[in-house]
Structure 1
């Protein structure tokens, strides 16, 4: 039987006392919004194999799925408070306590996947991780994601910028995301992830935006049969941990966790890319979703003021410039 688990009571007590686990086993609990079949969770299972090997069985991950331990904002807050081992999440859900977490959801911030990798795996990504830890109390252990987000609509096809006028767009509760889509003429509506399907069916929203794997995993293609290839965002999905808890571990345990996450990260990214390619083919060929190409040029001018306002309000203008200057 395990002597200690990374659960609410044990982890909170450990943080409060500033102590290090002396148990035979460390169990890291985790959860996210996605089902077990999603690439994130396939990667987390692989991470579990790697971490057990690197720790000689001392460290184990126990995953939960489909928001079963809370909504996405609650899961991020649980990691921040030290009551959940780690989480892979959309960082914008943490903007109620840290506006800097919205940075990577600026539209068209990354030119393509290669630029995304160059930014996040380079000096800018390291600097951003340091800023997030300082400002938000979360340690970015790795950047997962790397998949474009597209627009899915129920009835009205989005073929141009004009088609977004008064379009009821489901969004996560993010001030920046709301400003982005308002600037494009849409009417943003905040809907929790588990409630999106019913919102599409009922007409509460006209559509949504998300990455391909999530669209298929949650069967959003059933009520929404039109997909516009906007690629307005290339997802950044940090793997967050609590820095105080991590730094309180024995050095060999901390090193095993860091090494394992580094080894699992390229696996996760490849799983997401493969999953996205497969999901696009399924959406188009199997589920008969209409795929719509669009001219993105008109979007850039509309969004320039959003960039300026966000940079000015957060002090991140230089970091935005550094991202855009990265080759």
Structure 2
């Protein structure tokens, strides 16, 4: 790993100089929503750094909402995604195990992963629903990023972690980029403060193992209670960084389209003769939690929740995932 430090002004200037060579996406605040936007010299100074979770989960860049899987797409410019939070970077562990399995390789996912440079950032500001530390994650990049980016006192600290990251930085750095890490003690202070805030806010929330046991031993009455507010919209799955279910839809002219699907949709598991093991809303709701904390760990060694809290924010019925977990674990 190599560290570089540079002023924010110089970082913006150098990044702007290469904006035409890459597709660069970064978080920008619009109408109270923080989300990824294509970066140009016109909006480059609007990038929001070190703030928790853009609305769109990282998976959408590798596994689009809708994708034609018959037409061989031409290679785009190399893509750079700045501002990826730790919760989304951890989600890549599970997505890679699923889509890059040698026996069931998704070539489109693989192309998208290989063509993307990920620049992860610390979360200095969190939202009410953030709870990554409850599941053993830290609110700063630890894996799956090519470069990590932290800002301390208007100094951009870059930690190069992969060859892809090194090649990208070679394109943009100049004499103003100094080797070494600036303000290391202050960076640690910021990180420790965010961890303390998350731990304090979520001190009653069980960890993944206790959550698993609670779900496995839960009674249907709890799920029926919360299912009364569920409208089966699938927002929780769409916004989740790890949910990956999809449909393959055959269309005219031999077109085959891969579309996101959700276990919360009616008829998700319906089979021949109309049989449906998840025919009731409460059964689908419980199944979602079983998938996250039981089935995925058993199959892939990864829990399918990174504590981002997007499902809590997106739920039309105002169903609070953490409230359910606290209830069943008591």
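Below, the figures for the structure above:
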| read-out | value |
| --- | --- |
| Source structure (of 1, 2) for mean count of other Cβ atoms within 10 Å over residues 56-63, computed value 21.0 | 2 |
| Origin of the value 19.9, 61, where Rg and Dmax of the Cα atoms in Å was derived from one of 1, 2 | 1 |
| Of the structures 1, 2, the one that 34, 19, 15 was derived from, the read-out being semi-axes √(5λ) of the Cα gyration tensor in Å, for residues 152-303 alone | 1 |
| Comparison of 1, 2 - label where distance in nm of label points 7 Å out along Cα→Cβ at positions 240 and 272 is highest | 2 |
| Computed 0.55 for FRET efficiency 1/(1 + (r/R0)^6) of positions 96 and 264 (r between Cβ atoms, R0 = 25 Å, to 0.05) - originating structure among 1, 2 | 2 |
| Of the structures 1, 2, the one that 18.4, 53 was derived from, the read-out being Rg and Dmax of the Cα atoms in Å, for residues 192-255 alone | 1 |
| Structure (1, 2) behind the derived value -10000 of helix-only ellipticity at 222 nm (-39500 (n - 2.57) for each DSSP H run of 4 or more, over all residues; to 500) | 2 |
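Each value in this text was obtained by applying a stated rule to the coordinates, not by laboratory testing. These figures come from a predicted structure and were not determined experimentally. Cβ atoms are built from the backbone, for glycine too; each structure is taken alone.
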